[in-house]
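FYI, it's all coordinate maths here, none of it is from the lab. The structure presented is a predicted model; accordingly, all values stated were derived computationally and were not measured. Cβ atoms are built from the backbone, for glycine too; each structure is taken alone.
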Structure 1
Amino acid sequence: MATSEHEIQKEILVALCRHKCNAYRINVGKVQTKDGRWFDTGAPQGHPDIYGTRWVDNQTFYIEVKSKTGKLRPDQIRFHEMLQSHNIIHGVARSVKDALMIVDGGLCGYGYD
């Protein structure tokens with residue numbers, strides 16, 4: 001059975017926190033409350049699933065988590081283009097190994113091609 005994106009995300013968060021990083025999951029989108037009001041998370045559309053900092057140099061990183069067959073949405077690609085234009089560490093991780101490689105290597109745009 002394939003590992004779900006949610007499970008991969010949880011594994012990456014644990015691994016990054018054990019790897020001398022601060023790492024946080026962010027939810028993007030809107031939900032309707034029980035009383036009919038809309039709640040917006042405030043994060044822009046396409047924001048990667050995880051962001052954090054490396055303790056070694058306080059560099060910020062962003063990780064978009066995808067399953068083995070998961071595909072990027074247009075808004076995620078636009079967010080990548082903004083990060084890329086500023087040379088910010090970010091990439092698509094389909095495993096803990098990918099996430100650690102992105103963060104440790106200071107990679108910019110890994111997995112977006």
Structure 2
Amino acid sequence: MPRFAANLSMLFTEMDFLDRFAAAAEAGFTGVEYLFPYDHPAEEIKARLDANQLTQVLFNLPAGDWAGGERGIAILPERAEEFRAGVDQAIAYAKVLGNTQVNCLAG
């Protein structure tokens with residue numbers, strides 16, 4: 001049986017990001033994913049997950065300057081330290097949110 005996660009970066013965009021968790025639960029989803037959680041404290045996101053009985057499925061490592069067109073920095077040797085710091089940040093978020101998967105956009 002397939003299981004689908006609501007991508008909160010793409011769905012319910014008429015709402016503020018943190019309000020999308022309730023919308024996903026109301027639409028029948030049990031899992032969520034999104035591009036990046038880093039604009040919000042992990043504990044705030046975790047509270048939304050718990051309040052709506054949702055599972056965090058996936059999010060991306062920091063990918064550089066997304067608004068400026070970057071789509072990952074893992075491929076750039078001169079940004080290795082920034083990439084490593086992003087891995088650490090993603091792991092810290094994943095530990096709070098309870099997910100076991102993160103996605104790396106290589107660039």
Structure 3
Amino acid sequence: MAGLKTERHQFLAGVDLQAACAEDAVPTKYDETGEMISCISAPSIIVTQLEQLGAEPGHKVLEAEAATGYNGSLLGQLVAPGGHVWTVDVDQDLVDDARKNLAQAGVSGG
């Protein structure tokens with residue numbers, strides 16, 4: 001995963017830098033009872049998942065669960081050039097946040 005240029009904290013608005021960079025999951029959404037229903041996984045989990053996926057330049061990837069947009073950004077770098085990543089989520093607010101995070105991080109896409 002060397003060479004990926006996406007800083008995790010850019011996808012965690014309102015989270016302090018130390019927590020954003022820690023080797024831990026960071027909750028990003030709770031339900032009405034306070035139960036966590038979305039998070040950004042710990043960095044080591046993300047790396048393991050991406051390595052197991054084996055995405056390469058030119059691949060096309062559909063990611064289920066937009067969450068923060070962080071994984072989509074990493075995937076986009078792995079499949080470039082010539083590849084494409086689509087990321088979806090059932091929660092419109094997460095989609096909106098992911099889109100905003102990706103734009104602020106300078107990641108192109110729709």
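Comparing mean count of other Cβ atoms within 10 Å over residues 9-16 across 1, 2, 3, which structure shows the greatest value? Could you put the intermediate results ahead of the total?
On the way: 1: 18.5; 2: 12.6; 3: 15.6.
The structure with the largest value is 1.
From which structure (1, 2, 3) was distance in nm of label points 7 Å out along Cα→Cβ at positions 17 and 33 calculated, if the value obtained is 3.8? The partial results should precede the final answer.
Values: 1: 2.8; 2: 1.8; 3: 3.8.
Derived from the structure labelled 3.
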